[in-house]
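Participant: Structures are listed in the sections that come next.
No value in this document is a laboratory result; all are computed from the given coordinates. Everything quoted here is computed from the prediction, not taken from an experiment. Cβ atoms are built from the backbone, for glycine too; each structure is taken alone.
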Structure I
Amino acid sequence: MTGLNIEHNELLRYMLDNDIINLDIISNEYNMKKRQGLLERHTYEIWQGQNGSWYTYLPEKEKGRVLKKRKSEKDIEDIIVEYYEQAIINPRIEEVFEQWIDKKLLNREIKKQSYDRYKTDYARFFGNCDFKKMRMQSIEEDDIEEFIRKSIYEFELTKKTYAGLRTLIYGIFKYAKKKKYTKLSITNFFGDLELSKNVFTQKVKENDDQVFSDEEVDKITSYLKSNRTIWNLGVLLVFQTGIRVGELAALRKEDILPDAIKIRRTEIKYKDEETNKWTVGIQEFTKTGEGIRDVFITDSTVDTLNSILESNPEGKYLFENNGKRIRENTFSKRIVAVCGKLGIKPRSIHKVRATYGTTLLDAEVDESVITGQMGHRDIETTRRYYYYSTKSNSKKSEQIKNAILI
């Protein structure tokens, strides 16, 4: 094989030395074909106006198209060729984002609701900035760092909300390097990036905003048990099981076992590609892999489930009203309404789930059981995001007095 390569190289050298091959002609023909190919990508008309100037439109993401004017036909073709050439080998950040996010959805790396969330986050962080217009080959690490710091300040990002911005930047530039749009390593960039905790907005979480106190739980659940509407029973079931409200709204009758509830699906909200409107539906799997679980129930919970089945004996889903599935936002509104009726500070139904997790931790239930009930990967998730004291201030004060005898 090596001998063939030597013969091929000697033949090529001989043809060049004897002007049998003219590289200038070959180069010109290649460039002409490349130019023609780029011009064929252009779908807008090229025309000459009465004033002698030449016109066409170029695509533009926000405006749809922009009018371009040049003195000659060649000049107008030149800007068309430059536009499509840049789009192919040196695209803008906004173009790379669309390529990256569409491919992730196409390859089923993300679900439709995650796709919509990424698009929403992109519109929030990149929507009104010049950074998204930059072409990949011109971007340096300083440009990215400046954009990040400016975004953290302008949007008053916490460490948690900053994670959404970081995900977008990492994904865009990782994809760009793979496509050879840039040589910049975003992995090395984030490895070297130093952000003091002081740059992030600090949000104080008041304990009584995160969970319901023991007294409030007693008051609310007593009311729900005394007023057994299908909506109240749904809220009561969250107090008794800690399941996510999306999982609650997706429960079917076959999910009810004698001693447990099977969690296998959840309600989702996504943007319909045809109508461009937000749509609510059921996803036949849970939010995370750990979310697929059997939640163990007590005798009191069995009583709640029997009441629900009596209220909706024919429905496909556990929670229906007039033959229609009750959506998760209905239960979210119900807990707020009940709080208002009882004179209790309103909190979301997610705080009911946090209260349930806190109760299990306070009762020193085995960690493996807690993570199973909550649908968490590990106990640290439960402790970090769901553990707050449910004791009233008077109870806390009494415990401190009994503990500190100095």
Structure II
Amino acid sequence: MGHRLRLLVALGALACDVFATPSCYAAAATTDAQQWVAAWATAVQSIPDLRDPPPLYRAPEVSGRTVREIVYPTASGQTVKLRVSNAYGRTPLVIDGMALARSTGGAAVRPGTSVQLTFGGRSSVVLEPGREVESDAVKLDVRGGAAYAVSIHVRPGQTMTAWHRVANQINYVSTPGDHTLDAAPTAYVKRFTASAWITSMSVLGTSHGAIAAIGDSITDGLRSSVNANRRWPDGLARRLSGEDSRGIAVLDLGISGNRLLSDSACYGEALERRFGRDALDQAGVKAVIVLVGINDINFAAMSPRNGLDCDAPHTVVTASDIINGYRRLIDAAHRHGVRIFGATLTPAAARSTREGIRQAVNAWVRTGGAFDGVIDFDAALRDPAHMDRLRADYDSGDGIHPNDAGYAAMAGAIALGPLMSPLGRR
């Protein structure tokens, strides 16, 4: 057997060890069988329903306009479909046209690459509140790591009632009219750093599957560089892309301010209640990484505010409360045949009582044996001389959120071998 053939056989064996898909148990000729895999995804949250919201919670005017959002898939394929969501909608969402194209930077797209997306063969779709729908599949050569523009034209009278608020990506709203097929950026005059309506891009290809990263602002990449893809899930995706040419997708499903146990008017539905839809129901997901709980610990100490109180309810939690929430996530993941990895809570310079809860939770994550594996983000980021604080060179400046270097350290702290083992193997 020649060296090149032996290498190909070895890579095929590695692929089956990475993710035990049904094709791995079929004949060798099926090792390149295609499957649908979510290559990009985001989690949506309700926008506070206020007559005069504070600036951070004012959605852009979208009535009769086209919204162009930039997404970066982390797996490749030759066929693609997008999921559109009216989760948390208060009225029907009416989309009159949608297109996907290769982005060339800003709001511009590469001429000749736009494909129109349809729903049951129609260019328009009406989604009742709470409904989600996938577009028809279309042929398009999608490359993992490249930028794509999703353009959505909504009917006059439409408003944005749900979004992913901290996208860390500049997106665009046009002047009135259908500009879905515009290659030039001229009509896209409004910028905003949230995303809306599109919750996943799935590709049909030979990717090994997807890893869902779910959590709060530290998974969301808050305070990382805008338009630079420097969140820790981005770093993990880059590491995995080097393991095999077909790659493994990484989905960032963090929501800034999110809690494990409590809903928020600003920070989304509790993670344990959104876990199934946002993580487990993604196409091709094989493993989940969970990093959540620090906001459950800290928000109890926040002073109540008049008007919009994003930290309400100020629920007091114990380490046992958080651990029991983790157990429910673990049970749900295993019922879906998905491996679940617990990440230790990172330092937040909290007072002694809250720091004690964090340490107790982390001790259980490390030694409890309930997760399929442990990722010790706390050890990767903490100051060795002050265990309750971030290292100064990893601190974005608020004592809680990492900077780009800190997020890179988190991605580098993940052991790929345990993460990629099939379910049931530890």
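Participant: Check the numbers for mean count of other Cβ atoms within 10 Å over residues 51-58 across I, II and tell me which is largest. If you can, show how the numbers build up before the last one.
Facilitator: Details: I: 14.5; II: 10.5.
Structure I gives the largest value of mean count of other Cβ atoms within 10 Å over residues 51-58 among I, II.
Participant: Kindly point out which one of I, II the value 5, 22, 32, 25, 13, 3, 0, 0 was derived from, the read-out being P(r) over Cα pairs in 10 Å bins from 0, in percent.
Facilitator: Values: I: 4, 15, 20, 19, 15, 11, 7, 5, 3, 1, 0; II: 5, 22, 32, 25, 13, 3, 0, 0.
Structure of origin is II.
Participant: A value of -17500 was derived for helix-only ellipticity at 222 nm (-39500 (n - 2.57) for each DSSP H run of 4 or more, over all residues; to 500); which structure in I, II was it taken from? Provide the component values of the computation, followed by the final result.
Facilitator: Values: I: -17500; II: -6000.
Attributed to the structure labelled I.
Participant: Rank structures I, II by distance in nm of label points 7 Å out along Cα→Cβ at positions 219 and 323 and report only the one at the top, that is, the highest.
Facilitator: Details: I: 4.1; II: 2.1.
When distance in nm of label points 7 Å out along Cα→Cβ at positions 219 and 323 is calculated for I, II, structure I comes out on top.
Participant: Which structure, out of I, II, was relative contact order in percent (Cα under 8 Å, 6 or more apart) calculated from, if the result is 12? Provide the component values of the computation, followed by the final result.
Facilitator: On the way: I: 12; II: 18.
It must be structure I, since only it matches.
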